[in-house]
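Listed below are the structures to be examined.
What follows is calculated from the coordinates using simple rules that are stated; it is not laboratory data. Note that the coordinates shown come from a computational prediction; the quantities given were computed from them, not determined experimentally. Cβ atoms are built from the backbone, for glycine too; each structure is taken alone.
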Structure 1
Amino acid sequence: MIEGSIRLPLPPSVNALWSGMGQGRRKHVKYTGWLEEAGWRINQARAAGAWHNLPADTWYWTDIRLPQSHLGDSDNRLKAIHDLLHGMGATPDDKWLMGGTYMRCRDVEPGECIVSARAITDVRLNQWEQIRFLAERMIAVRGVAS
């Protein structure tokens, strides 16, 4: 099983990823800064052997833990994270994303998030196996958060 976990800065809201309209559209300065910092952390984790890229064209699953104190719209942070992971070659394109979880956790520092990704090698899971897989992921994440 190929799996990795990394602590990243909390991305900006999806509403703050781009500025301008039409041909003047460009990445927002907050988004550019976040991409640089988060990309640097991924490269640092790779160099230390703490992150291994998931194979291309492989289904995968993500768990994203946000700080408990985060009061914003949590799911609008996911696009930036998934786009970064794919852009850095850490995960396949999110068309291969089978699913995932996101939740607020006490063990996550304000301004940060913990992102875990896992390659799914057998996508022929029946419905009960999918439920069991999800339950195992929830237990694993809750065990860390407790």
Structure 2
Amino acid sequence: MAEDHDKAIKMWQMGNVVDAMTQFTANAEKGYAPSQVWLATLMDQAQQDEDAVKWFQKAAEQGNAAGEYGLGLMYGKGEGVKQDNAKALEYITRAAEKDHIDAVTALVGIYTKGGLGVEPNAEKGEFWTAKAAALAPREEQKQEAAKKKRRK
């Protein structure tokens, strides 16, 4: 399914939205978490929030960090689900604990400035800031590899 997922991404990037969505949906329905996340993200952008939550949830249930982060954002915004800061923080933290850089960055903001009903906490803010700094080189390598892959 990974190969089909990659093909769907290339279709999307080339503007072949219909075929890409068809492939993402087929993979998502077979339980492929990366396609579930892509589909959820696209549904969220199209303001089909309940469908987005459904696909983020399915990916999160498999322990997929991007799915957990996406679901956390949906709970935080109250899109497609009842707004729930505690659940938002729980899912974002799960993703951050798996080194999901966007989730780690979100926790930096939450704990340094306050957010999701959490008061600023210098100790936790410093922890997540250090984690973000430690992940930065690895994240740059991943982005460079993704660029090379897209050029093929």
Structure 3
Amino acid sequence: MSIQQPTFMQNCLYFTANHLQRELEQLAAKSFASTKMAPAYTYLTLMIEANPGITMTELALAFDYEQSTLSRLLQKLGGQKWLRKQRQGHQTQLYLTTTANTILPTMHRALNDFRQRSDQLMGGRSQKLAVAHAMARATQQAKAVAYE
């Protein structure tokens, strides 16, 4: 049986963004399966790798996470012995341990796999980047409106 979708479902940002999110979650689950962790852990780990000494505040802002959410995520990385925290005044700086070096190649491969799969899903790299950049701009505009 074929269901006819009303126009509002195709034109509704809420519906289409959530539908895309569900598709990307399935794609990410396949790509990041080798890490045996949710994709968020790979992104956090690679951000810390790229920015040794990044503070929890900076990391929370970069990912738009609440501090409590970030703390829970980082606990798991700490439990894997991949993360070292260092207090610097009122801030906590984050560093990867040498133990993390064992998972980093797997994380990089998973991220590259996800990039390739998402490029295909979105009709090519340039199309994907155009959508991603438009979504980032829309998110910033939505935040500005929400905080007026």
Here helix-only ellipticity at 222 nm (-39500 (n - 2.57) for each DSSP H run of 4 or more, over all residues; to 500) has been calculated and equals -26000, so which of 1, 2, 3 was it run on?
2
So mean count of other Cβ atoms within 10 Å over residues 104-111, computed for just one structure, reads 13.4; which one of 1, 2, 3 is that?
1
Quick check on the output: 3.7 is mean projected area of the Cα convex hull in nm², for residues 24-71 alone, derived from one of 1, 2, 3. Which one produced it?
3
Any idea which of 1, 2, 3 comes out highest on mean count of other Cβ atoms within 10 Å over residues 64-71?
2
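If relative contact order in percent (Cα under 8 Å, 6 or more apart) comes out at 34 when worked out from the coordinates, which of 1, 2, 3 was used? If you can, show how the numbers build up before the last one.
Details: 1: 34; 2: 12; 3: 23.
Label of the originating structure: 1.
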Can you rank 1, 2, 3 by FRET efficiency 1/(1 + (r/R0)^6) of positions 16 and 112 (r between Cβ atoms, R0 = 25 Å, to 0.05) and just name the one with the largest value?
1
